[in-house]
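Take a look at the structures listed below.
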Structure P
Amino acid sequence: MKLLSGLLIVVAFCSLALAGNNIDIDKRVTNGYADNNGVKIHYAALGKKTKPLIVMVHGFPDFWYTWRDQMEALSKDYYVVAIDQRGYNLSDKPKGVENYDVALLVGDVIAVIKAQGRDKAIVVGHDWGGAVSWALAMNAPQFVDKLIILNLPHPRGIAHELATDPEQVKNSQYARNFQKEGAEKNLTPEALTFWVKDPLAREKYIEAFKRSDLEAMLNYYKRNYPREPYSEDSSPVVKVKMPVLMIHGLGDTALMPGGLNNTWQWLDKDLTLVTIPGAGHFVQQDASDLVTRSIKMWLAR
């Protein structure tokens with residue numbers, strides 16, 4: 001019994017130490033900047049530069065630090081680079097809604113890939129980072145080796161749900177609110193951390209959001225989110241040409257799982273879908289271990 005108790009104490013201590021390391025990952029990453037036509041994009045990197053490159057793209061409201069657990073685990077076998085999207089934290093914050101067009105956001109990711117001296121990367125995106133990653137994969141596939149998307153259905157899936165599902169329309173009211181002029185006045189850095197469960201991490205988030213531009217955050221919605229009246233996407237299908245892993249927390253009410261239906265119709269390669277009951281929109285933190293293990297296993301196929 002004493003031996004078992006001792007082992008439990010050691011395991012608990014190691015778990016706390018690991019959690020502490022992940023919380024303080026900002027002290028161990030290498031910080032850098034990539035330039036996209038004069039807009040500087042900050043990134044945090046972990047691992048050996050000789051390893052295969054993973055580029056991770058966060059969503060709203062977030063910054064590179066959201067990937068801390070995944071970076072820690074993946075950096076043993078990969079060179080992991082997590083970006084701050086424009087408008088966020090240490091990246092530039094150009095004024096004007098037009099400067100947040102998805103084409104420019106795609107260019108930011110390409111600039112980060114090139115800044116590592118690489119031609120392509122494994123690209124991981126969540127929320128708006130997922131939208132940017134889908135767009136990158138469809139419009140500049142030469143830069144994407146494999147694609148991993150967290151809690152962001154394919155754009156056609158989102159369009160279909162907005163056009164056909166009243167519950168999704170109702171749950172997207174927040175996006176319509178964000179599209180209104182002056183909506184950023186209703187936000188504060190503190191309020192935007194409502195979803196961050198760890199109090200130590202929340203402090204870092206508040207600091208990052210104070211460095212961010214709240215208006216720029218909402219420009220993603222004003223420039224790129226569908227507007228009423230909602231309709232199906234009738235443009236020609238551009239199929240995704242690389243393997244895709246999708247991970248979706250089923251507790252997400254903002255982006256409901258119905259949007260995942262028929263994704264395979266828009267892909268040329270294989271699709272792996274992992275759904276996680278009990279996890280919400282920020283699945284990379286709500287189910288951190290399962291997300292990390294799923295990514296590692298999928299990449300090691």
Structure Q
Amino acid sequence: MPTLPSTRQLRYFVALAEHRHFGRAAAACHVSQPAFSVAIRELESLLNVQLVDRTRKNVTITGIGQEIAAQARLALQDLEGMVDIAHRQQEPLSGKLAMGVIPTIAPFLLPGLMPKLRRHYPKLQLYLHEDQTQRIYERLMEGELDLILIALPCDLRNVERMSLFRDHFFLACRKDTKLIDPEKYNVEQAPPESILLLKDGHCLRDHALSACRIRNLDKVSPVSAGSLLTLIHMVDEDLGVTFLPGMAAGSALLKNTNVRTWPLSKTSYREIGLVWRKGSMRSAEFRQLGEFIRKHRPGAEQ
């Protein structure tokens with residue numbers, strides 16, 4: 001049976017991959033730099049591969065080193081998960097949990113949800129990381145995040161999904177807009193380049209195109225926004241109309257603007273769901289968290 005790396009070696013190497021500097025990585029691990037360097041050399045010798053290219057000024061993780069660092073994160077997380085399982089047997093949803101959330105969900109869902117979550121699970125230490133779907137998915141698969149809260153559908157591999165609720169789209173435009181008649185709106189009759197959307201990379205753009213059945217891309221403005229706040233400002237200037245998810249349509253983002261919303265077809269929606277790595281030992285706990293979000297989210301029927 002081959003000799004396996006120690007958790008100490010794996011933890012040191014993960015720190016080095018993160019800091020890209022022996023001194024800073026050693027300090028982060030609370031160990032002297034000579035002892036840290038020896039542990040990294042021992043790991044390279046054990047695996048019989050070069051993990052690091054060393055120069056006087058720079059530390060570069062080799063290609064194979066990057067793969068091993070990603071696997072090391074997962075291995076360490078699984079070991080921590082074994083300990084968490086024992087602890088959670090005594091008290092569920094306690095300890096550390098790192099969750100990624102996309103920007104078109106976080107500011108609308110979490111403020112009303114977090115106080116309830118803290119009251120129900122006071123020992124849960126929930127660390128939130130807000131970013132676009134692809135980025136938090138990559139961090140999930142690298143072991144940096146435990147689960148992610150995103151909008152579905154989304155083409156992600158090697159994950160489990162739990163759908164929580166539907167977030168219906170609304171037509172949003174300036175109340176006195178000259179572009180359309182919001183009471184009789186038909187996307188096929190919209191003027192060319194009149195639909196404003198978020199930039200490529202935001203899943204809300206793709207969901208709006210699909211759920212609101214925007215098949216003629218000539219209707220979409222070449223000008224796009226980097227955030228919902230900017231998008232709403234553009235609509236408030238009557239530069240175009242847009243489609244807002246329900247959680248944003250009823251938020252403070254529209255306060256002090258002349259933007260109004262109109263409901264669309266019941267089939268125009270995105271699904272909000274939790275996603276985690278397939279086979280995670282914490283699947284049962286994640287589903288418990290999902291049930292809590294489903295029940296206690298703002299606007300949910302009690």
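For mean count of other Cβ atoms within 10 Å over residues 125-132, which of the structures P, Q scores highest? Walk me through the numbers on the way to the answer.
Details: P: 26.5; Q: 14.8.
Top value of mean count of other Cβ atoms within 10 Å over residues 125-132 goes to structure P.
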One of P, Q was used to calculate distance in nm of label points 7 Å out along Cα→Cβ at positions 93 and 141, giving 2.9; which?
Q
Given a computed value of 1.8 for distance in nm of label points 7 Å out along Cα→Cβ at positions 173 and 197, which structure among P, Q does it belong to?
Q
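Determine which structure produced the value 20, 34, 32, 13 for P(r) over Cα pairs in 10 Å bins from 0, in percent, for residues 69-116 alone, calculated from the coordinates; the candidates are P, Q.
Numbers: P: 22, 44, 27, 8; Q: 20, 34, 32, 13.
Working through the options, I get structure Q.
Among the shown structures P, Q, from which was the value -0.59, -1.11 of log10 I(q)/I(0) by the Debye sum over Cα atoms at q = 0.09, 0.15 Å⁻¹ calculated?
Values: P: -0.42, -1.23; Q: -0.59, -1.11.
It must be structure Q, since only it matches.
Readers should treat all values here as calculations from the given coordinates under stated rules, not as data from a laboratory. Keep in mind that this is a model prediction, so the values were computed, not measured. Cβ atoms are built from the backbone, for glycine too; each structure is taken alone.
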